[in-house]
Each structure stands twice: as structure tokens, then as C-alpha cells.
Structure 1
Amino acid sequence: MATIPANKHLRLAVRVFETVKEEIIGGALEPNTQLSEADLSERLGVSRTPVREALIKLAEDGLVRIVPQVGTFVAPISVDSVNEAQFIRESLECALIVDTARRIDPSSVRRLRDNLDQQATAVRDNDWETFYDLDEALHALLAAASGHAMAWRVIQQSKVHMDRVRHVSFRMPDHMTKLIGQHAAIVEAVADGDGGRAQSALREHLREIFATVEKLGLGEASEKAPPPRKRAIRS
């Protein structure tokens, strides 16, 4: 019987990890859903070994909870993790936005305003998935214009737990409308070359997550609750 090379197992584990991570962040796999190695292996067309490795990595990242003798479950949204991610994001983005305002050029302003126009269309269509992608793109454009594109990649890696909340929040009534107003304030301050105003507008925007967590009723009590015995979703 042929042996699968270790590097192939690694590549498969990475693919499983990214797929399940996106399903958790996007809400397709809800908190406390039980994850079966057998089900995931069949659904994703891989052996159990890369699935097991991916679940261990997801547990290390706080997205999965492995309960000995019970099972593996999607972790509830951790408020502590959301707060930590918000702190990292605010620290980095509020630092780089000053350089964005200082370095901004007309073509970058046009791209930012085009993005806002597309956001407005997504809001009218109640298309929260497109709005999420445009939100991400806007912040990436702001980072790129600052000359610190690498900082955005660091932010993306650190904001996973924030993104779980954001995916839920975009479905809340009028939430996208509120966010697009905040985005517009940031863009106009940057376009005016006003770093201080841009930083203040961005900080207000990024702290919206705290109000969202409260509105959604998220709390540490839910994190400590024993996971129910649910089965993993199947496509």
C-alpha cells in the first residue's frame, strides 16, 4: 500500500483547516455544533489524518473545543478573544491611517469612493455577504495607501474572532447603513488629508464591535456552557 508523503498530508490539513475556519467564521458551522472526523473526511474528500490535524490547529486558534471522551465542537464566540482582536486591530489601523491621510493620492481616493458606492448598492440589495467583502476591501485599500500593506495582513490574521461577530451583525436591521456612514466619514477625512480626523473616525468605527457584542447578548457565560451533542453539518 502506497504511503502518502508527509507534505501532502500537510497540504490537505491546511485545506481542511481553511475550509472549516471559513465555515465557522461565516456562521455555516454554528457555535456548539459537533464536528465529526468521519463526516468531515467524507464531505471534504480527504482521510481522517488531515482532518484531525486541522481540528487540533483550529482548537489552538480558539475556534474549536475538544472535549475528551465527549467530542469536538465549534467553540462559542469568545468575548475575551474579540476584545483582544479589537485591541490589536485598533492599535495597528489607527497608526497607519495617519500615513494614509498624509500619502493619499487622487486615484486612491477614487478607488475608496467607488468602494463606498458599491457598498451603498449592497445595502439597497440587502446583500450582506457582498457588503462584508467590500468592507474588507475598503480597509485593505486604506492600508495599501498608507504604505503599510503588510500591517493589513497581520490584522487579518488577528481578527478572526471579530469576524465571527461581524458576519452575524451585518444581518441586524440598519447595521450596514450605520457602518457605511462610518466608512464615509473615514474616507472623507483621508481625502482631506486630515490624519487626526481620520484616526478619530476610524477608532469610533472599530469600537462599534463592543456595542454589537452587547446587542447580540454575547457573554462569557455562554463560553463555559457544556456543548450539546450535535452532529456536523453536511453539504
Structure 2
Amino acid sequence: MPEPNLEDAKRLAAAKALELVTPGMRLGLGTGTTAAQFVALLGARVAEGLDVICVPTSERTRTQAALYSIPLATIDALPELDLTIDGTDEFDPKLNLIKGGGGALLREKIVAMASKRMVVIADSSKSVAVLGKYPLPVEVNVFGLKVTKRMMLAAARSCGCEGEVRLRKTPSGQAFVSDNGNYIVDCFFGVIPSPDRLAEHLAAIPGVVEHGLFIGIAKAVISAGPSGIEIFGQLD
């Protein structure tokens, strides 16, 4: 049997997550290439008559969901959700995550925290022993960027992290601006020995709007790879 390619693996994980969706659910829809696979599969179910209402975590996801005629609401209109399905950039054995590669980490975290459960879908390459190989995204206020970056580096050093903190830019060379009007900086630490400690230190910096460390939020990860589906944590 041939090994699934990356897109096949993402679709396989998304299809497994779709099994968790029941009629009447209030769903959070994640952002990114794997989450997009879930939205597409969900759209097909909605077309068949599945009754759900969803809160998207980005304008990109909102646009995709609208194309499939998935019923949508804002998080303020629907502040309590049953389930959020989202992707991740990395996950460790404790189900701690790095998220924000797509620049939607603030909305993703708000929606995840508003949900009874967050289930992550990923291809098996996202599994790591220690977080930090993928650059950690941090959403920051436009005001005082240099000061914020300096404080972030100091906080990182106190947590055993070293590396560059780099402003994210668009392909045209302009500063990337999130859906919330903020900048994103990416932290190239390589290894984050104490994610919970770093999360606490970053959150204390005034210019940090939100960081991409999701600590103790995901209830399960559905990972798909050459050996098929692997479940980390509890789906129910």
C-alpha cells in the first residue's frame, strides 16, 4: 500500500475529526492548510443536510466556509462552542502546541478557549519531542515594536531559549499584519525547554498581544502519516 502524501495525510486526519461532529453542534473552524481540508469535508456534509453553526478563526477561513455555504456566526454571538477543530505547526507528547504559522493565533486561541474541546488535526511530521523547531509566532502591538522585541529576547533567555526574533513580512517585503491589525514576530529558538514557563513570561510583556504556545488547551491530536491514523490524548 503506498504511503500517503502530505495532502492525503491532512485529509485523512480531517476526515477522522469529522466523525466527532454531530447535528446541532457549535463548531470552531481553524486556520491553515490542514484545517482547510476539514472545512472542505464539513462543507460537503452541510450540503447533505448536516445542521451545524460555526465560528471561523480567520477571514481566510470565513471566506472558505462561506463558499461551502456553512452557517457562520461571530464568537460574540456564539461565545460557547462544543468543539474546535484546528491544525498545528508542532505538537509535543504533552499535547502542547506551537500555532500561528498562518498568522491567526490570537483568534485561534480565543475560539479554542471558548470550546468544550479542542481537537487538533495534523500530519505526522508535526510531532516533535521538544517544541521549538518551528519558529514560535507571537502577535505584538504595532506600537513599541523594538521595545517589545527586546523584552521578548530577555524573557526567552531567562527560560533557556536563544535565537533571533524576526518581524514577519509579506512576499512583497511589507510587514505582515494580522486580521486584528497587529504585527507577527517569529522566534527562532530551535528548542523551548520549558514551554509553560516561556508562555507565562511572554504573556507578561505589555506589547505582546498573544503568543503561539497553546499549553494544556488541546484535548487530543489526530495525526496521520505512513502508518495511518494515530490518536494522542482523548477524543471524547
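None of the figures in this text is laboratory data; all of them are computed from the coordinates on show. Just so we're clear, the structure is a prediction, and the values are computed from it rather than from any experiment.
Figures for the structure shown
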item: Label whose coordinates, when relative contact order in percent (Cα under 8 Å, 6 or more apart) is calculated, return 23 (choices 1, 2); result: 2
item: Which entry (1, 2) yields the derived value -23000 for helix-only ellipticity at 222 nm (-39500 (n - 2.57) for each DSSP H run of 4 or more, over all residues; to 500); result: 1
item: Of the structures 1, 2, the one that 19.3 was derived from, the read-out being Kirkwood radius over Cα pairs in Å; result: 1
item: Top of 1, 2 by Rg/Rh (Cα atoms, Kirkwood Rh), for residues 113-168 alone, largest first; result: 2
item: Test item: P(r) over Cα pairs in 10 Å bins from 0, in percent, for residues 105-200 alone calculated as 15, 47, 35, 4, pick one of 1, 2; result: 1
